[in-house]
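> Quick heads-up: structures coming right below.
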Structure I
């Protein structure tokens with residue numbers, strides 16, 4: 001089967017085109033594995049790997065809380081795809097629809113948007129569908145206007161800038177109501193993202209108060225809202241309870257079995273009747289499958305994920321593969337039938353390696369292998385030198401857990417280049433004081449020039465600064 005040339009490429013006639021949708025954990029590691037396994041075919045031009053992704057980089061999400069706290073530079077939290085996947089064709093764009101019966105994907109690219117030509121069709125032979133997940137929001141009044149997520153490096157750094165700007169506002173205002181709202185930070189969701197983001201930012205903000213003559217750590221209100229009866233379920237109930245005690249010991253208000261009912265008018269209204277005027281609302285209450293899955297002719301489960309086999313093929317199809325958050329993969333190591341692999345980075349990275357091996361084996365007519373991995377455990381950071389861990393049945397807390405968190409994620413971040421840079425930054429941060437500079441003006445890079453040209457300085461549409 002001949003495949004047409006991909007967007008932005010020179011015409012060619014590779015025998016097989018492998019289309020990878022998504023540049024996250026699964027997309028990056030699958031393409032990396034295919035580069036290695038299909039090296040001879042790629043050199044001869046018999047096979048082409050096309051990766052379609054909205055961003056030219058992969059974000060290592062476990063490092064987002066540390067990037068928000070200023071422990072790691074934002075550029076070291078991301079992995080540039082063009083450098084790592086040097087034998088693949090990277091297309092910056094979004095897949096809008098997939099017709100697997102015809103083996104075509106409909107996508108938009110930066111070029112089609114600039115030219116106004118509309119979506120284009122890209123034929124493929126093998127499909128790897130790994131778009132990941134997006135934030136799961138609820139129809140809560142005011143959430144769309146005032147909330148911010150915590151899944152991207154842009155959100156992470158934007159939140160850091162925002163928190164420091166609120167401290168600047170509180171330091172300079174004479175209005176008690178404005179000061180109180182500026183120093184109230186509400187986080188909704190007690191999973192990894194919410195707990196680690198809150199803990200790291202509270203740690204950073206508490207340190208920053210020493211440089212404000214009229215702010216104290218006690219002046220700030222940090223509130224964690226969780227609808228269930230526990231937080232960090234991945235580390236087990238005992239370590240979850242320890243985390244609650246640790247956070248409350250830092251004057252963080254942890255509210256279990258509580259929901260956010262409204263945040264209209266910049267007032268967070270909780271289901272227990274509490275009301276908190278706030279200029280900061282961080283939403284980390286779960287994720288849902290990427291919308292592109294609904295725009296395919298592939299089988300989905302009741303949660304909107306792709307139905308997969310243990311060999312990471314999509315049920316009832318040929319030449320279609322999936323893994324990660326978008327896939328419901330049976331857990332072959334579980335004692336009970338019907339259990340699926342948890343949608344986390346630990347499984348995604350390992351699934352991607354099996355996926356790459358199976359695609360290469362399929363193209364060569366070799367047998368496929370099933371994915372199987374016993375869950376090793378979980379680690380979480382609660383700020384500098386603080387953490388919890390439940391690994392291989394052992395429970396750790398405090399400094400040992402924090403150290404294990406760093407060691408584990410340093411070993412998992414892709415490329416030696418990134419490992420070395422992150423380690424160097426951690427070393428320097430241990431020798432020198434924290435950086436507490438807000439660079440919120442980066443979000444409006446033309447503001448100064450527009451002002452000089454006779455215009456007005458742009459205002460934040462959400463009024464956050």
Structure II
């Protein structure tokens with residue numbers, strides 16, 4: 001196991017030949033090393049801050065960084081251990097919070113000039129849980145304006161670049177989070193996902209991103225009963241996704257969708273043998289979607305991996321015809337609901353794609369929303385029937401590979417024109433519309449060295465199951481071990 005190797009290095013004192021031994025170790029191993037006093041929190045913090053200083057100017061993943069506060073918190077964390085005080089599972093681990101989530105002491109800008117001086121007085125639940133577990137918040141991760149679209153750029157902080165190719169997008173809206181984790185600037189990150197905001201950036205950055213089941217991490221939001229938006233982990237391996245969920249998942253009364261299963265569920269032993277599982281796959285969602293040739297061939301190559309693992313693999317896909325109308329209508333309805341007030345006051349400061357989505361929401365009638373809800377029920381029931389036959393559905397995460405950082409979004413895929421800024425994200429948002437959990441797992445690289453991700457979709461609330469399958473695939477392939485060169489060269 002990789003963990004045993006790193007732990008032996010910490011114990012032998014051979015750690016400091018390369019700072020990457022800290023910056024690219026797993027969160028779980030670092031937590032063990034800190035608790036066992038093989039590493040101090042200050043050592044871990046200094047290594048990550050040095051990596052940020054070296055790599056972040058190129059990538060622009062972390063914003064609102066507070067180095068002085070981070071080092072002070074690291075010293076306090078070491079003093080707690082010296083005093084023998086109880087330490088949480090994430091004690092001393094640095095994390096930067098997605099800039100759409102509230103973290104006391106840091107601005108929550110949502111990538112908008114409107115909110116550049118917005119300092120929250122209360123942590124969001126996910127941040128509260130991370131801090132209670134001992135994680136140290138060092139800054140925020142960059143997002144698109146209002147987290148709209150799957151390419152991270154805004155007028156306040158600029159664009160986040162892909163660490164594997166600085167001319168390409170890091171995806172979004174959790175693009176800053178994924179790029180920071182991929183680059184060794186933080187060991188793990190929080191993210192959120194409405195139309196693919198955890199999965200697309202994970203795919204583009206060769207990391208793991210889980211779209212959790214609605215209610216797995218309870219949310220208090222304007223659209224209280226909507227299952228479209230969820231939060232979840234971004235990590236460099238599946239084991240750390242389990243580790244992170246053990247803290248951030250679990251019931252809370254602020255959400256009526258809250259799942260009662262505790263986060264400790266994700267600390268249970270994981271059975272790696274997936275022999276006999278029935279796996280369906282489709283490169284183009286049953287012929288519904290255009291995909292780039294390299295994305296298609298990559299997915300088809302992974303079929304053999306699952307066959308070698310002993311799975312029964314068949315080409316099959318549920319009918320997702322209604323997913324497009326469901327997502328486009330209900331997303332627009334939520335945008336109008338959430339942003340109508342700032343739209344009235346600050347329209348001239350909002351990017352055109354967000355204005356388009358709000359105005360689309362304003363144009364909806366009651367029957368439009370009612371029809372979308374009726375179609376969502378049909379979609380949910382059809383997916384439930386499909387998963388009576390199969391344990392998982394394998395799909396591309398994104399229909400495209402990482403695109404030019406200087407454009408807002410792809411306008412064409414394999415000769416098919418995209419009509420708006422989210423059309424190219426259908427491979428993710430079809431699953432959002434259905435409400436199923438889905439994980440993005442590294443599945444290889446293009447001829448030009450760009451990462452590609454595999455999307456593993458599971459039955460209703462089967463978060464543990466999709467991660468289990470993802471871990472077996474990860475162990476069999478090792479694609480996620482390849483690091484971006486700018487993050488490992490000349491590491492101090």
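Values in this text are rule-based calculations from the coordinates and carry no lab data. Keep in mind that what you see is a predicted model, and the values were worked out from it rather than measured. Cβ atoms are built from the backbone, for glycine too; each structure is taken alone.
> Using volume of the Cα convex hull per residue in Å³, single out the structure from I, II with the greatest value.
By volume of the Cα convex hull per residue in Å³, the leading structure of I, II is I.
> Given that helix-only ellipticity at 222 nm (-39500 (n - 2.57) for each DSSP H run of 4 or more, over all residues; to 500), derived from a single structure, equals -10000, which label among I, II identifies that structure?
I
> Of structures I, II, which gives 23.8 when mean count of other Cβ atoms within 10 Å over residues 46-53 is computed from the coordinates?
For mean count of other Cβ atoms within 10 Å over residues 46-53, the value 23.8 is produced by structure I.
> With distance in nm of label points 7 Å out along Cα→Cβ at positions 70 and 206 as the yardstick, tell me which of I, II scores highest.
Looking at the calculated values, the largest one is II.
> For FRET efficiency 1/(1 + (r/R0)^6) of positions 54 and 390 (r between Cβ atoms, R0 = 30 Å, to 0.05), the calculated result is 0.10, so let me know which of I, II that is.
Computed on structure II.
> Between structures I, II, where is FRET efficiency 1/(1 + (r/R0)^6) of positions 118 and 142 (r between Cβ atoms, R0 = 30 Å, to 0.05) highest?
II
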